[in-house]
Structure P
Amino acid sequence: MKNIRETAVAGMFYPSSAGKLKNEVQMLLDTCKSDENFQDVLGIVSPHAGYIYSGRTAAYAFNAVADKNYNTIVIISPSHREYFPGISIYNGDAYQTPLGNVPLNKEMIAQLTAEGKFIFEGINGHRAEHAVEVQLPFLQIVMKNFSIVPVVLGDQRKTFVDSLAHKLADIIDDNTLIVASSDLSHFYTKEEADKLDSVVEKRITDFDYEGLQRDLETGKCEACGGGAIVAMMKTADLFNKKKTKVLSRTDSSSVSGDASEVVGYLSAAVYK
């Protein structure tokens, strides 16, 4: 592998030592499990803050797909650090974490970018973005022998989100998992955040991704990766997988103790 996207947030969002990282992820997985056994999961929602804040919430999502055989994981992420029109898929060979390199599915990427109108290969949104990277150690612990398609949304307008969903629905199969990487509202009081975040929770529970898109556009709720959630759910709808389960919803105050400015986190599974 020649072109490897090196770790950008190891030592900040999660441990940079392979041993410590493996132990921390395994501890989170061991302690944060749903009682349900999910079958035929097409997508999960997972937060992307530092593991100390959102790792427990994320672990519920990854436990829902633990030990299942997926060949390819499509990770859809917002772009926190740079705006660009369209959707960028990393143009290298692998993403690196302290647990090793995760190869890209070049064949699927070629199919997604074939027309090149909205979805393209590039470095845009991948340079220092954390929202793809923080999902990978969990995947490396719960799965074996998989490749990824790292997708970063430079623009989350409906046109781009719908285009991605239709493209994905055309090329993925039952051996593909979609991870929608998103946190919820940022820096409201705990009470205000709960009102906003409960809107997202209800839209996911009701499998109403169109309503979620509208609510995000009109400010009734907030989610930095809202477009990723909508794209994943719309793809699931096209696959006739319409059952949803919100697995955990928390906020940063449970760790920080500060309820004056919180960040919200949610994990969920979409299945048949």
Structure Q
Amino acid sequence: MKKIVSALALVGMVGAPGVVMADEPASPHTLTANVSLTSNYVFRGISQTGGEPAIQGGFDYAHASGFYLGTWGSNVGWLTDFQGYKSGSMELDVYGGYRNTVGDFSYDVGAIRYMYPGSKNADTAALPGAWTSEIYGSLGWKWFTAKYSHYVSDSVFGVGPNTNGSYYLDLSGSLPVGETGLTLGAHWGTFNFKNDSDFAVSPSYDDWKVSATYDLGKLGKLGSGTTLGLMYTDTNAEKGFWTDANGEYLGKGTTTVWVSKAF
């Protein structure tokens, strides 16, 4: 009987108020996914789909130390319409790096490989392929970020050869409007192709963007992780270079809308 009473007392202590059980330590590993639908895939001012819609998505792994890895993909149209590919309608990126924050300041360093599965026509087979490697670094303060991307592949998105050492500089700001869920953004960038004087028409250009996004989670749990976005982009890219085989000027001013979901 004494053993039974002791056991009951122990059970009572476990469930008793004031007795705190140790929580399991939070995992340092985070795995997330995202998917989006956009009316036009615009990358650094240039349409990758010739003004057509795109479906996109990816997976990201992050460690509490700041280390991260990820992959992301989208349909594209410029391989066949601009780069002389016989087949190819997909972009697949893999990237990794390290990022952290110190007070109001943040930094991020890493590398990315842009991959474009496909095959070229016989008359363009000797031209540089679209696959591109880039290293990058960024510094941020509150809502502002400066990012420098340096290309280390022989050609940059098929523009080349001998464009190794080209770079892209991105200055951007992102300002939340109180607790409304609305965020306003602005961006300016410049793409400088090395040895651009070797081209009959220079591929180098500047681009700019204004944007607004809205967090649908503000409307309830059903909208959690879902974002609506609207942006206007434009460039001073030369039409003589950045016009595809369909006569579509890929650097023209355009308005894009999208919806994305994070899991």
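Read the figures in this text as sums done on the coordinates, not as results from a lab. Here the structure is a predicted model, which means the values were calculated and not measured. Cβ atoms are built from the backbone, for glycine too; each structure is taken alone.
Look at distance in nm of label points 7 Å out along Cα→Cβ at positions 98 and 242 for each of P, Q: the largest one is in P.
helix-only ellipticity at 222 nm (-39500 (n - 2.57) for each DSSP H run of 4 or more, over all residues; to 500) was computed and gave -2000; which structure, P, Q, did it come from? Considering all the candidates, the number was obtained from Q. Across the set P, Q, mean projected area of the Cα convex hull in nm² reaches its highest value in structure Q. Assuming 14.8 is mean count of other Cβ atoms within 10 Å over residues 26-33 as calculated from a single structure, say which of P, Q it is. Value 14.8 for mean count of other Cβ atoms within 10 Å over residues 26-33 corresponds to P out of P, Q. Each of P, Q could give mean count of other Cβ atoms within 10 Å over residues 90-97, but the derived value 19.6 comes from P.
The value 27 for relative contact order in percent (Cα under 8 Å, 6 or more apart) was derived from one model only; which of P, Q is it? Only structure P yields this read-out.
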